[in-house]
Structure P
Amino acid sequence: MEDTLQRLHEIDREVQHLSHVASALHWDQETYMPPEALGERAEQLALIQGLIHDRQTSAEIGDRLAALGIPLDSGPAAVRGPLPESARASALPGAQRAFLRELSRVYLRARRLPRRLVTELARETAIGQKKWVQAREARDFCLFAGQLGIIVGLVRETSECLGYAEHPYDPLLDEYEPWMKTAEVERVFRGLREGLAELTARIVGSGRRVDTRFLTRRFPVDRQRELSRRVLDAIGYDFTRGRLDESVHPFTTRLGSCDVRLTTRLNERFLNTGIFGTIHECGHGLYELGTAPSLRGTVLAEGASLGIHESQSRTWENLIGRSRPFWEHFFPVLRGLFPDALEGVDLEGFYRGVNAVEPSLIRVEADEVTYNLHIILRFELEKAVVARELQVADLPEAWNEKSRELLGIVPPDDAQGVLQDIHWSGGAFGYFPTYALGNLYAAQFFAALRRDLPELDTLIGRGSFAEILEWQRDRIHRHGRQIPAAELCRQVTGESLAPEHLLGYLRGKFGEIYGI
């Protein structure tokens, strides 16, 4: 058994190295790659994804898993639920059992996808991301529609190959939020939507307006870069194992256990875009850098799910980064960097300004109350596209109608509507629900953090974040993918995922700001 496990670890390590190479190419494409290099980059990525697929589906993995008694049923259920443990595997330590569970999961999913489909998707999404940028700059969906149609066709084929028992969206969601089904997301979102609608109506009905005009004054980007660096240093991001760059759409990527890179987007005329985007990505980076050293180079060295991953970024961005104690510490720094832009603005005015609730067009700039409505919009649209209930050509009109229904506003152009997010150009259908799930997990984890650190607000107000980060590392980060998301939530908080924590947090915070 020891030789079999060792060999499986060796194969997995090769897959991880290849994945990091692909990540490096993606990172370069979004940051510094010259535009004429796109064609070759698409072929490079297709080649690497093909090599990864070859290793993930090798007969040797199947033979060695079978030798350990791991069931390798090829039906749809094989990609829809945790695998039962064999008698031989159940005698192994917990980390090794988790390794076999996750390796088996990857193997079973990959084995159902033809190599041709994997490489074609890699090639077409590399092209798609470039076309998306061009269409976004031109504010014209038509420039992207043809390529998106190709990508959607491949995504639908992926769903069919993986198989499903209930909804074609299930196997796509399962890629990002393991073992969660579309029906579960719909159930959670129904309760969340009702609660958010009620709270939004109360805020609007309060008649109280928060002044946000100062946020659109001039904030020089060179000083925003300095602010971002100072905040990341204070929070605990390790620049010896990462870096911060700029891209059209902010993201975090792992090129290795000691190479986790962040990007942000800076807007000279809107402060929130840069600083809160930077803090958000830092939360992802801290999670990636916090996995236990023993997991490095294995399939376990990543987040339990993207919902859990998103909970860490949203905790730092919103529950900490938009809190009054956080700005009690950083507002003097901000005033020093932007004295002209913040002339006449005091701490309380700034705190209320960055927490103002107003339905807006851009998801990444949305307030905490309306943000999840953006996610519900995207979830409903992409679920319909995958199920062939909505065609790609009809997306702009459907987007505008959903925006009117959920947010009460209609985008004036495609760049502020259907083209604002990068995800579809990368084939990431099934990803968006994890953002809202992340907010739910974040509020529940934060309640547990406050329970364990009663002096939490004092620590934040002093700019002392080490204890907070240590708590996250101990309870969440170090486990990587060893513990499935639902189990991790119960382990950290003592209960299953419950929307009431997020709604309670929002009602308390914004009830105080708006006097309701």
Structure Q
Amino acid sequence: MTRRRLVVLSSAMTLLGLGLLIAVVVAGVLKTQFGRNFVRDYVAELVAPKVKGKLYVGRITGLSFGGATIDSAEIRGPDDSVFVALRRITVRWDPRDLVDKRTLLSLLDIDGLVVHLRKDSTGTWNYKRVFPPGENRKRVSGAERGWGDYIVADSVVLHGATFLLSMPWHPDDSLHGARRDSAIARNLTRTDKAVRRTGSGFERTWRWNNIQVVSGYTRLADPDSVGRLFQITRLEVDEMDPPFKFRNVRGGVRQTGDSLWAEVEHFDLPGTTGRGGGKVWWGSDLPTRYDLRIAGDSVSLADVGWVYPTLPSTGGGSMVLNIRNEKDLSIMDYALSNMDVRTTRSRLKGNMTFGVGGPVLIVKDLAMEAAPMNFDLIRALNGKPFPYDWQGDLTGTVRARGGPVNRFHVDDARVTFADANVPGAVTRGAAHGDLDILFPAFTRFRGFDVNVSQLDLRTLVYLNKNFPRVTGIVSGTATLDSLWFDVRFRNADLTHRDGPGDPTRATGAAESRLARSS
């Protein structure tokens, strides 16, 4: 061996030994509290200049070249409000990726994460205040990668996370004076929505609690891809508004700017199984917008009872649910299609839409079949017994453009009623016109045209002891304008048949007052 080769070999061995010695020393220092504190302070000093607010990093344990655990961390905004907080975070990485300025994590395990996104009255998001935008630089192809350009995790696990979204809220612009004050007072005390005062204005908060996530590939930043991507293996979350308890959710979520797209392959609610997807977006000083489609393979009414206070909580079926905003973005449409639901001795099939968020409930776009609809269901929807003890089944179809339930328009209804109180008593008819069904027990007709092919008077005689003791069948047409139990009709052309004799015919207008039972 020549002297030169011996020198080179000796130098290489010396450098290798020195490198190993340094690595051993560094590894030993990292295992000491001094070393962990040094790394914590160094990281905090490195990140702090990028944060306009307050950054806190807790005690570091398990520190090594390939990972670390931090027992707590918190980022607060300039106003001292919490933006991000967590109880513990464990991170695993390959140090060779750090040399290349790539944040590629093999594991990101976070316990007790809280994220609060808030837009203030000026339309500014809190994350933009915490992380003010710097110079808008475009990464040139072939240019050196910088820290933050590439952030990817192969496995993400969240335990007990909470996500909050707060945006400015104000009462409807059409409300003034006492009506506006009443709307504000009502919303501040509601338990189904979180509205509170903030300075001179108001704020509404959506909340997702008890979030448990097991995620595969997760992309927060990649210069060669657009937006953030989350491949969810399993997700559990309790949503407040609308109130859902999602379990066993799997699918993909993509977020770009102020838009979120989701494609959910499977989800469970306590009594419901389905799949779905769609888009949620915000910004532009407008309420959050929704365009979601959910296919319920097996739906429990107990999971959707929040749509209407007196909706039955037993039974279920299958349906497709589309959730979207109306032109008035404060009103949410819940459009049910391909519905086949059984509850309270009834079966309903078809399509209908609930509009929630306005002064009164909106029910519209009905194309329903009752097969049958028992009066048990009607009583349940009413929320209390009717003045008269109606019993029996309604079968038939209803086509209605609908509207607010106090101005409800029926285009065509064809119904047969089989009276269970009086076996054999059957009433058939068709109708169209306007109704006020805000309180079904006090249904009011508003120019409601009725064409009765058969009304068995035994039903009315049984229901009301004050009704004349008349039997037989009434048929004909009339226009109703009144409460159902204090009927006033006009344009009547009615025929009464009772036995083999000649029928009796009456035309014109009249009032038929049925005394209400107590």
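Rule-based calculations on the coordinates, nothing more; no lab input. Every value quoted in this text rests on a predicted model; they were computed, and no experiment measured them. Cβ atoms are built from the backbone, for glycine too; each structure is taken alone.
One of P, Q was used to compute P(r) over Cα pairs in 10 Å bins from 0, in percent, and the answer was 3, 13, 20, 18, 14, 11, 8, 6, 4, 2, 1, 1, 0, 0. Which one was it?
Q
To which of P, Q does the computed value 6.9 (distance in nm of label points 7 Å out along Cα→Cβ at positions 96 and 376) belong?
Clearly, the read-out refers to Q.
By the measure relative contact order in percent (Cα under 8 Å, 6 or more apart), tell me the structure among P, Q with the highest figure.
If we compare relative contact order in percent (Cα under 8 Å, 6 or more apart) over P, Q, the biggest value is for P.
Out of P, Q, which structure matches 0.15 when FRET efficiency 1/(1 + (r/R0)^6) of positions 216 and 432 (r between Cβ atoms, R0 = 41 Å, to 0.05) is calculated?
Of the options listed, only Q reproduces it.
With distance in nm of label points 7 Å out along Cα→Cβ at positions 288 and 496 as the yardstick, tell me which of P, Q scores highest.
Largest calculated value belongs to Q.
Determine which structure produced the value 0.75 for FRET efficiency 1/(1 + (r/R0)^6) of positions 312 and 336 (r between Cβ atoms, R0 = 35 Å, to 0.05), calculated from the coordinates; the candidates are P, Q.
P
Given a value of -19500 for helix-only ellipticity at 222 nm (-39500 (n - 2.57) for each DSSP H run of 4 or more, over all residues; to 500), calculated from one of P, Q, which structure does it belong to?
P
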